[in-house]
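Undergrad: What follows are several structures.
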Structure 1
Amino acid sequence: MDKIQLNNLISSKTDENEWLDYKREWHANKIELLRDILAFANTTHHRDCYLVFGVEDNTFEIFGVNEDTNRRNTQQITDMLIHQPFSGEAPKIQINTVVIDDKIIDILTVFNTLNVPLFLTKNSNEVQGKRIHLGQIITRISDTNTSSNSSASDSIVEKLYRKRMRLDQTIYERYQYLMEHVNDWTYIDWEQKLLYNFDPNFYILIEPLDSDDERDRIHTGDYYGWLANSSSFPSEWRIQKYSNISAMYGQHKILDFSFLFNFDRDRGLTIAPRLGGFGTNRDLKYSYFTKDSLDWKFMLLYISAWNNHMIEGFDSAYYSSRTILSNVVVYEDEEERKYIEDNYRYNMTIEDLENDFNVRIEPTKEEIEKLQQENPKFGRSSLLQINIAKAIKKRLNDIKGT
């Protein structure tokens with residue numbers, strides 16, 4: 001939570017609730033602080049929670065914690081938490097400080113976790129007559145924590161376990177979660193299927209298009225500029241087969257992915273990259289993946305399942321796949337992609353991009369001729385796409401210091 005968000009909460013008089021608690025001052029008793037953190041860790045919703053220190057509940061008056069001797073920082077609270085006998089991983093927290101009208105406000109974020117219900121496996125030490133008992137499940141309903149001499153009800157505990165197992169999420173959300181557990185899937189080669197080991201209702205089908213559809217869809221050359229490569233077999237760098245990918249649950253199709261491509265005489269396999277660009281200039285296009293996309297998650301899952309269940313490793317069976325990644329940008333997420341693309345105006349030119357990135361993007365006549373000698377299906381457009389992708393990758397590496 002930043003200063004603007006906090007100001008909005010205070011100005012709109014947002015009451016305390018299951019994710020928000022105002023405190024005029026910091027806890028003098030660390031057991032009470034631990035109780036509040038546990039209550040926010042054990043919430044049945046899926047959002048981060050906030051303890052706001054320096055603001056009075058009900059009146060929303062800002063007092064600040066400038067002179068509060070009980071203030072704590074992130075490291076101090078983290079140290080306290082990791083030394084508690086929790087039933088699972090300690091809650092993740094962070095403290096941010098904002099200043100409003102010269103008054104300091106501390107915001108303690110308790111990050112959402114699926115590691116619930118969370119409780120102590122032995123009694124806490126008593127501090128000024130306060131303690132948390134072993135097995136006591138402290139949660140928060142509306143604006144009220146579980147009382148010090150009781151535990152959460154059976155119905156709340158059931159909801160917490162449903163959250164832990166993601167049974168309170170949609171089938172789409174569960175699919176994305178399961179796909180990230182790449183070692184929990186089996187690749188069945190003869191069925192062209194990825195099967196989730198712990199629930200066979202979850203499986204991913206790979207189905208080649210029929211001949212008519214495939215004939216209409218297969219293109220060569222600049223249509224897939226990221227394939228351009230001066231390899232030992234340049235004439236084979238083209239899409240040779242499309243496959244549909246469907247995430248299934250039983251007989252129901254839940255999700256569709258991009259097409260899966262076989263190329264370079266079946267020596268390469270990849271899911272189709274997305275097309276990005278700068279402004280309205282058709283020349284300023286390039287291909288990319290984002291690591292938070294379903295397509296990229298599928299590709300990582302496929303490679304892992306293949307390596308776990310096939311004699312020949314994926315990189316050996318499809319050695320051309322790694323080569324084409326040098327022509328494609330792999331962003332961490334959509335936010336990173338937008339950061340790169342949205343910084344440029346719509347009438348951007350190649351020269352503008354070259355000046356900003358401090359690299360040459362426009363291919364020379366000699367480079368185009370050389371590529372077309374090796375494979376006449378490719379040309380200037382392919383080289384532009386690849387050069388832009390490599391310029392972006394260099395920019396990202398410079399930003400990250402890698």
Structure 2
Amino acid sequence: MSSPPKSTDLIHHPYQPPAGFEAPQVGVFKASTVIFPNVAALRARDWRSKSGYTYGLHGTPTTFHLEERIATLEGGTDCLLVPSGLAAVAAVGMALLRTGDEVLVPSNVYGPNKALCEGEFAGWGITHQLYDPMNPADLASRISAKTKLVWLEAPGSVSMEFPDLPALARICRDKGVICAHDNTWSAGLAFSSFDAGADISMHALTKYPSGGGDVLMGAIVTRDHDLHIRIKLSHMRLGWGVGVNDAEAVLRSLPSLQVRYRAHDRAARELARWLGTRGEIAQVLHPAFDGSPGHENWKALCGERDLAAGLFSVVFDGRYSQKQVDAFCDSLKLFKIGHSWGGPMSLVATYDMPAIRKNWPHQGTLVRFSIGLEDVADLRADLEQALGQLAH
């Protein structure tokens with residue numbers, strides 16, 4: 001009878017697979033520790049570059065592949081991955097802001113970005129102001145010597161206004177202030193943050209790049225390598241990292257991104273156009289629709305590609321109470337109630353706009369729809385049956 005193998009033999013087994021294996025999907029390389037061939041290599045490798053591997057937190061072949069592909073998608077040169085879209089927002093701020101500095105964010109900004117300003121940043125002595133993104137002059141009037149970062153967003157979170165991004169970015173550039181743009185809605189397809197004039201493109205890969213509603217991840221993309229290194233140094237000190245299996249999931253989804261994005265877009269426009277004919281709806285908020293706030297700005301930036309995300313909001317007629325609109329959402333069968341967007345399943349959510357937007361101009365309740373990949377006729381039938389129950 002042979003003796004059982006020693007643990008040493010199992011750990012230090014001499015077998016190496018043959019070189020030359022190649023497949024459509026990138027290999028999954030999991031590591032905290034990275035093995036160096038000798039001490040000289042350990043001393044020589046620089047974690048700031050992608051010329052070699054130093055530690056799992058600083059990247060493996062899997063995450064390097066994803067970073068390069070996201071940089072290409074965004075039209076940038078360097079990319080950093082973080083555990084969520086909000087982590088990307090936080091990482092940018094923590095890298096660029098110090099006590100006594102100020103950050104400006106649009107009044108229709110992604111809510112957690114504003115909460116970060118009101119919470120941690122305020123506690124660290126970093127002030128913030130809200131500016132009107134639909135009025136470039138308002139932004140210009142608020143930038144001061146204290147301003148070190150301006151956030152841009154298009155369209156506005158939930159309320160879907162589309163600002164004149166190039167004009168806002170130009171003001172920042174003229175005043176020497178770094179501007180970062182949340183490009184999650186565009187997914188790097190409808191337009192490029194950099195073509196709009198931004199210095200940084202932040203992207204919640206949780207949404208369209210993942211496409212499955214099962215991954216949390218964010219990306220920070222730049223064209224300026226010095227700015228990238230500035231953020232990367234902070235990124236290292238904070239210990240940001242992403243799961244390699246999550247990176248694999250996004251890499252698997254990226255080849256279908258453009259096809260999925262167009263499908264979401266077409267379905268959303270069809271349903272939004274139909275809802276606009278219904279008497280229960282006072283207004284449809286979709287940047288690609290004439291009459292939606294900032295439509296001309298969307299047309300100037302995205303009209304050539306004619307792309308928009310599968311996301312829109314509607315304002316119900318004021319005769320319907322919040323309770324009735326909530327019941328409408330509850331009665332939907334295919335649309336599920338939940339946050340986020342960009343996945344295969346259609347979602348719906350209601351918002352108390354007067355509580356989150358100063359001077360909100362509409363009387364009725366706002367409902368946001370994220371259109372998934374279901375059959376459009378089935379989604380329309382679901383909306384129709386729920387609207388039929390609205391009066392009851």
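Any read-out appearing in this document is the output of simple, stated calculations on the displayed coordinates, not a laboratory observation. Remember, predicted model here, so these are calculated numbers, not experimental data. Cβ atoms are built from the backbone, for glycine too; each structure is taken alone.
Undergrad: Ranked on Rg/Rh (Cα atoms, Kirkwood Rh), which label among 1, 2 comes first with the largest value?
TA: 1
Undergrad: If you don't mind, another one. Assign the value 18.9, calculated as Kirkwood radius over Cα pairs in Å, for residues 143-302 alone, to the correct structure from 1, 2.
TA: Derived from the structure labelled 1.
Undergrad: Among the shown structures 1, 2, from which was the value 4.6 of distance in nm of label points 7 Å out along Cα→Cβ at positions 39 and 223 calculated?
TA: Value 4.6 for distance in nm of label points 7 Å out along Cα→Cβ at positions 39 and 223 corresponds to 2 out of 1, 2.
Undergrad: OK, next. With FRET efficiency 1/(1 + (r/R0)^6) of positions 7 and 95 (r between Cβ atoms, R0 = 35 Å, to 0.05) coming out at 1.00, pick the structure among 1, 2 it was computed from.
TA: That value comes from structure 1.
Undergrad: Among the shown structures 1, 2, from which was the value 0.60 of FRET efficiency 1/(1 + (r/R0)^6) of positions 135 and 207 (r between Cβ atoms, R0 = 30 Å, to 0.05) calculated?
TA: Label of the source structure: 2.
Undergrad: While we're here: From 1, 2, which structure was volume of the Cα convex hull per residue in Å³, for residues 15-150 alone = 105 calculated on?
TA: Clearly, the read-out refers to 1.
Undergrad: Right, another one. Taking relative contact order in percent (Cα under 8 Å, 6 or more apart) as the quantity of interest, name the structure among 1, 2 where it is greatest.
TA: 2
Undergrad: Something else about it: When mean count of other Cβ atoms within 10 Å over residues 31-38 is compared over structures 1, 2, which one is greatest?
TA: When mean count of other Cβ atoms within 10 Å over residues 31-38 is computed for each of 1, 2, structure 1 gives the biggest number.
Undergrad: Sticking with this structure for a sec: FRET efficiency 1/(1 + (r/R0)^6) of positions 127 and 295 (r between Cβ atoms, R0 = 30 Å, to 0.05) computed as 0.35: which structure among 1, 2?
TA: 2
Undergrad: While we're on this one: If mean count of other Cβ atoms within 10 Å over residues 167-174 computes to 13.4, which of 1, 2 did it come from?
TA: Corresponding structure: 1.
Undergrad: Tell me which structure, out of 1, 2, gives 2.7 once distance in nm of label points 7 Å out along Cα→Cβ at positions 79 and 351 is calculated.
TA: Going label by label, the one that fits is 2.
Undergrad: Sticking with this structure for a sec: Thinking of 1, 2, which structure, once mean count of other Cβ atoms within 10 Å over residues 247-254 is computed, gives back 13.5?
TA: Of the options listed, only 1 reproduces it.
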